[in-house]
Structure I
Amino acid sequence: MKSLIKNAKSVEEAIALALEELGATEDMVTVEVLEEGKKGFLGLNGKEASVLVTLNETEVTPEERAEDFLRHILDSMELPADLNVESGEENTISIDITGDDMGILIGRRGETLSALQYLTSLAVNRHTEEYYRIVLDTENYKKRREETLKRLAKKLAGNAVRYRRNVTMEAMSPYERRIIHSELQNDPMVTTYSTGEEPNRKVVIAYKGNR
């Protein structure tokens with residue numbers, strides 16, 4: 001069993017810190033209060049609260065951990081949603097989120113969804129020896145975004161050839177840049193490469209005749 005001790009100004013705050021580090025929810029742990037904590041006179045010489053938090057012996061699967069973590073985040077956002085969790089090949093866990101107001105979850109160009117996917121991956125892989133790839137989607141956003149990016153890549157590649165100059169695209173996530181590179185990798189007239197630093201890294205579509 002994994003346990004840790006956390007100290008904070010209150011028992012509630014100490015438990016919250018422990019749950020965050022364990023990547024768990026309250027129903028997954030046993031809490032022992034070691035010190036209730038108390039305020040000192042005029043704020044001086046007070047004692048912090050201390051708790052021992054232990055993960056329950058029941059083994060939590062990566063899929064359950066991912067779902068529990070997402071459920072906690074969605075509840076905190078007061079965003080009702082259903083989660084469909086599926087396990088795929090090569091330790092891939094795909095989670096489709098359905099509900100109202102999913103645009104909030106997607107964010108600008110999918111940035112919120114990507115950030116939530118990253119955080120879920122951290123919560124899951126913090127407690128596993130093997131690496132699990134987490135894939136989040138809602139309203140089929142990623143498929144629609146992929147198709148849009150592929151069309152855009154073809155259009156901008158055509159512009160690069162027509163005007164015989166390089167075309168620099170807007171900043172994208174690593175996932176989106178891979179789509180552009182993959183779509184144009186067999187184009188005989190252009191080549192692609194990335195430039196800049198994260199999070200402002202961009203794809204350049206270069207006309208081969210300029211080389």
Structure II
Amino acid sequence: MITIGIYGRIGSGKSEVAKIFAESGAAVISADQVGKEVVDQDQSVLEALVDAFGEEIVDSNGRLKRRDLGRIAFSSAENRTKLDSIVHPPLLDNLRTKISEYRKSKRHSIIVVDAALILNWGLESELDVLVCVTAPENSQIERMVHGGLSAHEAKDRLNSQIPADQQASKADFVIDNSGTLDELRADAARVLGQIKRQGKIY
């Protein structure tokens with residue numbers, strides 16, 4: 001069994017690579033999904049976010065308005081630190097629990113952890129292989145704008161992350177997502193094949 005961490009800056013295409021790995025039978029744990037579950041299922045986390053950032057981050061039904069929270073949280077380093085201190089501890093607990101459950105179940109020979117902040121969290125020592133996905137910054141911004149952010153919001157989020165060259169230097173494999181989707185799929189398949197051979201998984 002091999003646990004692969006896939007990371008990269010926002011809009012790099014890391015989740016697309018995780019999806020390609022899943023098509024080959026890997027189990028994928030998405031940190032973004034785990035984060036949503038933490039906020040949706042743990043009322044104390046939502047209350048702490050409202051205390052820190054104000055009632056404007058929830059709608060009339062008390063549900064989190066994620067874009068409004070993101071806009072405020074990424075507007076300053078201080079606000080990002082507040083957000084991280086509230087959300088990251090329970091998120092990491094849940095993430096580690098899911099990894100452990102998949103490992104114990106032995107239903108999959110490959111487990112993928114799709115998480116932009118693997119290096120920030122110091123999670124790399126708990127994973128077997130690290131795959132960094134990189135992309136040109138203009139492509140990253142374009143993808144985030146397509147997803148509903150403004151260009152300014154997209155740049156704020158990129159500026160909050162570890163530079164791409166530093167991320168790549170920590171990886172066992174780097175996938176350059178500067179071409180077409182077909183090229184990305186081919187590169188991802190090539191990397192997965194190498195990982196399987198090294199881990200003697202066929």
Structure III
Amino acid sequence: MELTAPTIATICLLAVGIIFASPVLFHGFRRRGKGIKYETNFVIQRAPQLASVINIGLIVVSFVGLNQLLADCSWCLPILTQAQFLPQPAQVALSWLGVSILVSGLVFMIGGWYSLGECFSTDAEVLDGHTVRRAGLLKYVMHPAYSGIIQSLLGASLASLSFVCVAFTLLVVAPLWLNRAKYEEQLLIDTLGESYTAYAEELKWRRLVPSFFPIGV
């Protein structure tokens with residue numbers, strides 16, 4: 001692994017993120033599977049998590065430079081050369097853009113978990129005493145944690161200069177988390193009724209992109 005400034009920044013950000021995320025994740029895992037309504041469908045429950053783990057693995061491979069071994073193989077697709085064909089200044093700019101997106105992603109992801117408070121579980125479910133939450137980042141977007149996961153993976157992919165990872169994030173990971181978000185919305189509407197629908201309408205049904213941006217989903 002070449003310890004460039006963006007690489008060091010990425011490692012430091014992830015270390016800080018792990019420290020801040022550990023307490024809320026611990027409680028989220030403890031609540032997992034204890035909901036009054038729990039989804040067992042693999043595509044909803046596990047596929048987004050599995051795809052995210054695969055994405056992380058691809059990003060690690062890109063950072064440690066194993067992608068270059070693939071790029072030297074005559075049978076490999078040109079895309080596996082990643083961003084090495086770009087001029088050095090463009091590579092640096094792309095890496096720092098990734099770092100900035102990673103910062104935003106970690107804020108949304110971890111902040112989203114804390115915003116959910118006692119309603120946070122690592123699985124898609126409705127817990128006993130579940131209420132409509134409007135605190136923290138939930139004032140701006142319906143699923144800040146899912147938005148943050150996608151942003152974090154996209155940012156790390158760009159920081160690693162891996163177009164393969166960027167494509168995997170946008171074409172595989174993001175649709176799976178968006179699908180889970182839509183499922184959870186219906187689950188909450190069925191459980192909480194008009195109160196959740198009113199909350200969603202207040203945010204213009206912005207699932208991943210905050211409502212103060214002119215466009216988004």
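Throughout, read-outs are computed from the coordinates displayed, never taken from laboratory work. No experiment lies behind these values; they were computed from the predicted model shown. Cβ atoms are built from the backbone, for glycine too; each structure is taken alone.
Couple of notes before you dig in:
- Ranking I, II, III by distance in nm of label points 7 Å out along Cα→Cβ at positions 60 and 108, the structure that comes out highest: II
- Sorting I, II, III by FRET efficiency 1/(1 + (r/R0)^6) of positions 4 and 188 (r between Cβ atoms, R0 = 41 Å, to 0.05) from high to low puts II first, with the largest value.
- Each of I, II, III could give relative contact order in percent (Cα under 8 Å, 6 or more apart), but the derived value 38 comes from II.
- Look at Cα Rg over 2.2 N^0.38 Å, for residues 92-179 alone for each of I, II, III: the largest one is in I.
- At a computed -17500 (helix-only ellipticity at 222 nm (-39500 (n - 2.57) for each DSSP H run of 4 or more, over all residues; to 500)), which of I, II, III: II
- Comparing distance in nm of label points 7 Å out along Cα→Cβ at positions 20 and 140 across structures I, II, III, the highest figure is found for I.
- Structure (I, II, III) behind the derived value 3.6 of distance in nm of label points 7 Å out along Cα→Cβ at positions 36 and 156: III
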